[in-house]
Every structure is written in C-alpha cells, then in structure tokens.
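I've put the structures underneath this note.
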Structure 1
Amino acid sequence: MYRTQDEVSLLRASLDGQTEAWGEIVTRYKDAVFGLCLGFLRNRADAEDVTHDAFVRAYLNLRRYNLDRKFSTWVFTIAANLCRNRIRYRRNHPVMEVEFEMEGSADPARTVAREEQQVHVREALGTLPYAYRTPLVLRFYNDLSYKEIGDILAIPEGTVKTRIHRGKAMLKEMLDKERGAS
C-alpha cells in the first residue's frame with residue numbers, strides 16, 4: 001500500500017502515527033544515509049549505528065520538519081551532524097578498529113580487484129581534508145545536487161562546486177601517485 005505513495009503522503013501518515021508509513025520512508029532512504037555515514041566515518045559498525053540514530057532522531061523531530069522541503073536533505077543533515085559528533089568523540093576516545101567482512105561472489109578475482117580499487121579510493125578520500133572529502137562523499141556516494149550539499153554543510157553553492165573540483169583534483173593526484181609507485 002505504502003510503496004506507491006509519494007514522500008509527502010508518507011510523512012503525513014507518519015505524523016499521524018502510522019508506523020508502516022515511516023517504515024517505508026526508512027526503506028527508501030536507509031541505503032543512501034548509510035552510504036553517507038560510511039563515507040564520513042569509514043567504519044561499517046559506526047556507520048550502521050549513526051544511520052539508525054539519524055532515523056530515530058528524524059522520527060522524534062518529525063513535527064519540526066517542513067513538508068515543503070526535500071526530506072532527503074533534512075535526514076542527510078541530521079546524519080552528517082551525527083557523523084561529525086561521532087568523529088569528535090573518536091578523537092577524544094580512540095579505540096583500535098578492526099574491519100572484517102565476508103561476501104560471496106560468482107567471480108572472486110573480479111570481486112577482489114573491485115574491492116581493492118574501492119579501498120584505494122576510500123583511503124585516498126579519507127586523507128583529504130574534511131572540507132573537500134565531505135562534499136565529494138555527498139555528491140558521488142549520495143548523488144546530491146550542489147544546492148543540497150550547500151544546505152547540508154551550510155556553505156554557498158559556489159563553495160561546494162569549488163571544493164568538489166579541488167577535491168577531485170587532489171584525489172586524482174593521490175591515486176596517480178599511488179599507481180606510479182606500484
């Protein structure tokens with residue numbers, strides 16, 4: 001029933017206490033919010049926690065949400081703020097992180113090559129300054145417009161374009177150096 005409804009109808013139904021409608025909203029946006037969080041935090045467990053927290057916070061504050069605005073921008077802003085808080089917390093409370101993931105695949109060689117490439121890009125992206133990394137993550141992992149990124153980060157659209165351009169150039173330079181060293 002809810003799959004065919006538009007976003008505003010689902011949000012109104014959620015405000016009326018229809019939890020199935022909120023479940024559909026979460027289903028529609030959870031992967032994008034998780035991708036955003038993973039890009040910020042570079043840790044799957046933290047990204048999952050913050051994704052969950054972002055939807056809980058959005059639900060608890062749904063009455064404050066302006067239905068005339070795009071929901072994705074609002075929930076991405078919540079998630080980005082929670083990610084910043086988590087990063088600050090990590091700086092003050094360092095722990096050793098261990099990444100472990102198992103996946104089945106039809107072609108293990110192709111999967112390994114793709115994963116290695118993604119790891120190189122993520123590592124290079126992780127070394128970029130926050131001001132350049134964040135707009136790139138929002139643009140390329142979440143497919144947001146420059147205006148939406150500007151709204152989320154509270155910076156002018158022109159600044160977003162400049163940071164994405166410079167960030168891509170820095171990323172390309174890092175990856176080219178890495179390929180040259182290999």
Structure 2
Amino acid sequence: MTDSVNKKNTKLVRALFVVAAGMFGFGYALVPLYDVLCDITGLNGKFKGEVAEEIQYPIDDKRDVDVEFITTLNESTPMIFRAETKKLKIHPGKYYTVNFYAENKTDKILVTQAIPSFSPGAVAEYFKKIECFCFTKQVFKPRENKLMPVRFVVNPALPETYKTITLAYTFFDNTETSVK
C-alpha cells in the first residue's frame with residue numbers, strides 16, 4: 001500500500017509542477033497578449049508614439065471637453081512625478097500646453113520612459129500630441145528635476161458623446177535596460 005501512495009504522491013507532484021510551470025508561462029505571455037489585444041481592439045487607448053503635425057482645426061467655441069491628467073509611477077521608479085494641471089476645460093480645435101513635473105530622488109542617473117494611455121480608449125485617435133516627453137526616454141541626473149511640456153489639440157471631429165478625456169502617464173525606470 002505504501003508503494004501505491006508513493007506513486008500517487010509522485011504523480012500529484014508532477015501534475016502540480018506542470019500546472020505551476022504552465023501558470024508561469026501564461027503570466028509571462030500576458031504582456032505581449034495584452035499589447036496585441038490593445039492594438040486590435042483599441043482598448044486602453046495605448047498611444048503608438050506618433051508625433052502629430054500642428055495643423056489648423058476649426059475651433060469649436062460652443063463645446064467644452066474636460067481633460068484630466070493623471071500620473072503614476074511604476075513601483076520601482078524612485079521619482080516624484082505629477083501634472084502641474086490636474087484638469088483643464090478645453091475647446092476642440094484649440095491648442096493647449098500643460099506641464100508635468102518630474103524629479104529624480106536618488107543620487108544616481110535615471111533613464112525613464114513615460115507611457116501614456118487614454119480613457120475612454122476611443123478618444124486616442126482624436127487627441128493629437130505635438131510635443132510630449134513621452135516620445136523619448138528621459139535622462140535625469142542625480143536629484144535633477146524637470147518641467148516637461150505636453151502640447152496637444154483635440155480634433156473637433158471628436159464625437160459629442162465624449163465630455164471627459166483622461167490622459168494618464170506611467171513613468172518607468174529603464175536605467176538597467178538602457179545601460180546595457
């Protein structure tokens with residue numbers, strides 16, 4: 001009877017190992033799968049990094065859209081990061097510039113990258129950035145702080161059902177990957 005129990009235990013351990021390895025593999029594959037899903041469906045309004053040209057749109061003075069700016073730091077990014085303007089009432093077609101403040105809290109050089117996203121995701125195609133710190137990696141000297149502008153316009157073709165746009169930035173520390 002002991003051999004039978006040992007065989008069952010060995011079989012169970014192998015099965016659990018396979019399940020754990022499968023879960024690890026699935027977790028590792030989630031980021032690329034998520035990116036593909038976002039590219040196909042437009043979910044999360046992931047910005048593809050295109051710089052828009054500054055063209056003249058007709059300004060819709062009769063319409064107001066609230067634009068909210070949210071900032072977060074990846075848990076391992078030792079910085080201060082905030083929007084100088086939390087919320088802005090805009091007219092579609094008019095250009096605006098808002099500033100973001102970032103500060104390196106360490107005594108080391110940091111290489112960072114800001115990743116933007118929009119909510120609702122469908123507004124991303126109407127939100128045109130002319131200038132943005134998110135277009136390139138940012139290098140911060142020890143204890144350095146920067147004011148970083150974002151110049152943008154909302155295309156007046158934005159459907160009138162959208163009254164609020166949220167632009168969120170997450171700052172990531174890429175120092176390790178950039179040094180190699």
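Here, each number is a calculation from the coordinates, and none is a lab measurement. Just so it is clear, the structure is predicted and the values come from calculations on it, not from any experiment. Cβ atoms are built from the backbone, for glycine too; each structure is taken alone.
Which one of 1, 2 has relative contact order in percent (Cα under 8 Å, 6 or more apart), as calculated from the coordinates, equal to 21? Could you put the intermediate results ahead of the total?
Values: 1: 21; 2: 27.
Structure 1 accounts for this read-out.
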If we compute mean projected area of the Cα convex hull in nm², for residues 79-150 alone for structures 1, 2, which one ends up with the highest value?
1
Of structures 1, 2, which gives -8500 when helix-only ellipticity at 222 nm (-39500 (n - 2.57) for each DSSP H run of 4 or more, over all residues; to 500) is computed from the coordinates?
2
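11.5 is what came out when mean count of other Cβ atoms within 10 Å over residues 55-62 was calculated for one structure; which of 1, 2 is it?
Working: 1: 15.0; 2: 11.5.
For mean count of other Cβ atoms within 10 Å over residues 55-62, the value 11.5 is produced by structure 2.
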Can you say which of 1, 2 returns 1.43 when Cα Rg over 2.2 N^0.38 Å is computed?
2
